[in-house]
Structure P
């Protein structure tokens, strides 16, 4: 969408925080997320044009609709199903995860991606890293 590397860094770091909160809610700890399977995978997924999830996000940002994207992909972008599962988990447990919630709205409720992005860019910083 033409945003710079600072915006990407903001969203990736906030994504890491959200993953840790969700992991804790599911009974996990902080340390597993700080290694290759956590932050390493997150950065690769968010940055590599070889990532299926990145491809879905990139195409959404270009204005394509999810059904057309899915129909043209040969492999599954597992993040689509994960967003649905985590959204259900959040609702059942009274938790919030702003990135997941906005992704759900973009994918399944036709929230314009620009609106979701603006919300996430303005989300308060005071909630970032209070789990350490």
Structure Q
């Protein structure tokens, strides 16, 4: 369950967007310029987040993106699943690509029974608001 650079960029951009206020509608270029996240990367990230209703996409005169929910209702778990895929928490933290529930590694039992549920619980209860307030 290694997270990608895309997830890091996503959290940077969401932090910036959230700090602009719930009603702020910003274009991808504005967020990219303010955060240093490459615009093409950010465009793909925002599309993924909009598909999962983390962001709301606006077209027309006032085009851009805004938060799809209040920051207190967006969890870090939902954000990571939107970017990395729904199976992100099924992946092993010990050996990339070689381990799964069907093909377990030697430490998989500990990941599956103890560590995974704790990680999921923490990220399911960590909201974007809490993340912003502590960073």
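Descriptive notes on the structure:
- Read-out mean count of other Cβ atoms within 10 Å over residues 64-71, computed value 18.5, structure in P, Q: Q
- Test item: helix-only ellipticity at 222 nm (-39500 (n - 2.57) for each DSSP H run of 4 or more, over all residues; to 500) calculated as -19000, pick one of P, Q: P
Computed from the coordinates by the stated procedures, all read-outs in this text should not be read as laboratory data. Model, not experiment: these values are computed from the prediction. Cβ atoms are built from the backbone, for glycine too; each structure is taken alone.
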